[in-house]
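**Student:** Heads up, there are several structures right after this.
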Structure 1
Amino acid sequence: MQLQVAMDVLTTEAALELAGKVAPHVEILELGTPLVKSEGLAAITAVKRAHPDKIVLADLKTMDAGELEADIAFTAGAGLVTVLGVAGDSTISGAVAAAKKHGKGVVVDLIGVADKARRAKEAVALGADFVEVHAGLDEQAEEGFSFQTLLDAGREAGVPFSIAGGVRLDTIGQVQDAGARVAVVGGAIYGAEDPTQAAADLRAAIDAKTPTGVR
């Protein structure tokens, strides 16, 4: 299982500082939506130049103009972009077309999707590399929210998926047991007193459950 850090910071400088601290322990560096909106494509380029061996994910949360938005992000250095699952099929297909042109990938974010398992199957059939079973900060704060619903949706979908929203050291084992391809960690890393140690602890927990020679 890969580890992805969601860098929900607002400046390129802060993103580069955080990436420098955690890069040895993660495979995917995610530029959060607030960062992309605040700093634009230049942030993608800066992070990729600083860490050419890492996958840079631009969390665009595209809702329209899928091919255009994906194309400009890939050109800037992104290896993965996100498209919203609530977007139309043509938007997802457009982003996939851009990904094929660049040799990159598309992740369909299921935030706000009621039937996540059904839409996950549809998204992968349209060409998405995997889906992100995601509960946003607002949803996590709602009364009655359960992390278990994300795990259940991932299992039910039967397609490659990541989990985002409430992934921490005490839940990372559940994410791995659910069969996730990627664990997306935000606040548990960037909000930690020592982000380097937090990322290292998460990586150690993943590796402890991973068969020798598999990562």
Structure 2
Amino acid sequence: MVRKVILFLLLVGCAFGCKKKQANGGLGSFHYGYFPIQQGAYWIYQSVEITHDENAPVAHDTSVYYLKTEIGDTLYDNEGRLVYKFNRYKRNGIFNPWILTDVWTTVLDDNRAEIVEENIRRVALRFPVKTATTWDPNQFNVLASKQAFYEKIHTPFSTGFVNADSSAHAVTIKKLTLVTYEHQFEVYGKNIGLMTKYFKDLQISNFDTLNIKQGKELFLNLLEYGQ
């Protein structure tokens, strides 16, 4: 009788342990670590912004500045969800003081990483992070529908300042026509967050991506992050 009781307890313990391991493994397999949200976490980037207009006094105007993003306090959005403030600061030089320019919000909800930028709700990432995963980053706003996808996943990546053992390359659009060129992607590091942003939305001539008539380019490169 005693042996039967011991055997029963062992089987129950094993079943509980196995279920717990499967649950944790299931969550881990979604790879939420590519979009860490923790109050006080910050990221510092070098930003290069280029505005093109062949009719402007400066046809190709380039500005370089530093951008700092920081996870701030929590609040409730218009859907009643608990979200984090996503504070954005800028400065022109490394010795200049940071100036708060925007307060966005961010949340992980229903296997989505969302950011509300200037009242535009964008789906930055979709989970699980795997090659078959696709999503529309504009599904909650009035902008044109797109199909984002992961071009590379779980590969090492470096900005030259910060290294990631595992990264996910989320492509929003990659399109070339006779008169337009759009190429936009973001690279996220596991347990780091956004490492690089590459944004090109250009009007060109005759498929020539260097013959730019109008448009905008933005490049972010992570220099430092922490808590």
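**Student:** Given a value of 1.8 for distance in nm of label points 7 Å out along Cα→Cβ at positions 29 and 125, calculated from one of 1, 2, which structure does it belong to? Don't skip to the end; give the middle numbers.
**Tutor:** Details: 1: 3.8; 2: 1.8.
Here the read-out was taken from 2.
**Student:** One of 1, 2 was used to compute helix-only ellipticity at 222 nm (-39500 (n - 2.57) for each DSSP H run of 4 or more, over all residues; to 500), and the result was -4500. Which label is that? Don't skip to the end; give the middle numbers.
**Tutor:** Numbers: 1: -13500; 2: -4500.
This figure was derived from 2.
**Student:** If you work out mean projected area of the Cα convex hull in nm² for 1, 2, which one comes out largest? Can you show the working numbers first?
**Tutor:** Working: 1: 11.0; 2: 17.5.
Answer by largest value of mean projected area of the Cα convex hull in nm²: 2.
**Student:** Given a value of 11.4, 35 for Rg and Dmax of the Cα atoms in Å, for residues 45-92 alone, calculated from one of 1, 2, which structure does it belong to?
**Tutor:** Values: 1: 11.4, 35; 2: 17.0, 47.
Computed on structure 1.
**Student:** Follow-up. In terms of distance in nm of label points 7 Å out along Cα→Cβ at positions 53 and 69, which of structures 1, 2 is highest? Present the calculation step by step, with values, prior to reporting the outcome.
**Tutor:** Numbers: 1: 3.3; 2: 2.7.
Between 1, 2, the highest calculated value is found for 1.
**Student:** Using distance in nm of label points 7 Å out along Cα→Cβ at positions 141 and 205 for the comparison, can you identify which of 1, 2 gives the largest number? If you can, show how the numbers build up before the last one.
**Tutor:** On the way: 1: 2.4; 2: 3.1.
Ranking 1, 2 on distance in nm of label points 7 Å out along Cα→Cβ at positions 141 and 205, first place is 2.
Coordinate-derived values only; no laboratory data. Only a predicted model underlies this, so the values are computations on that prediction, with no experimental measurement involved. Cβ atoms are built from the backbone, for glycine too; each structure is taken alone.
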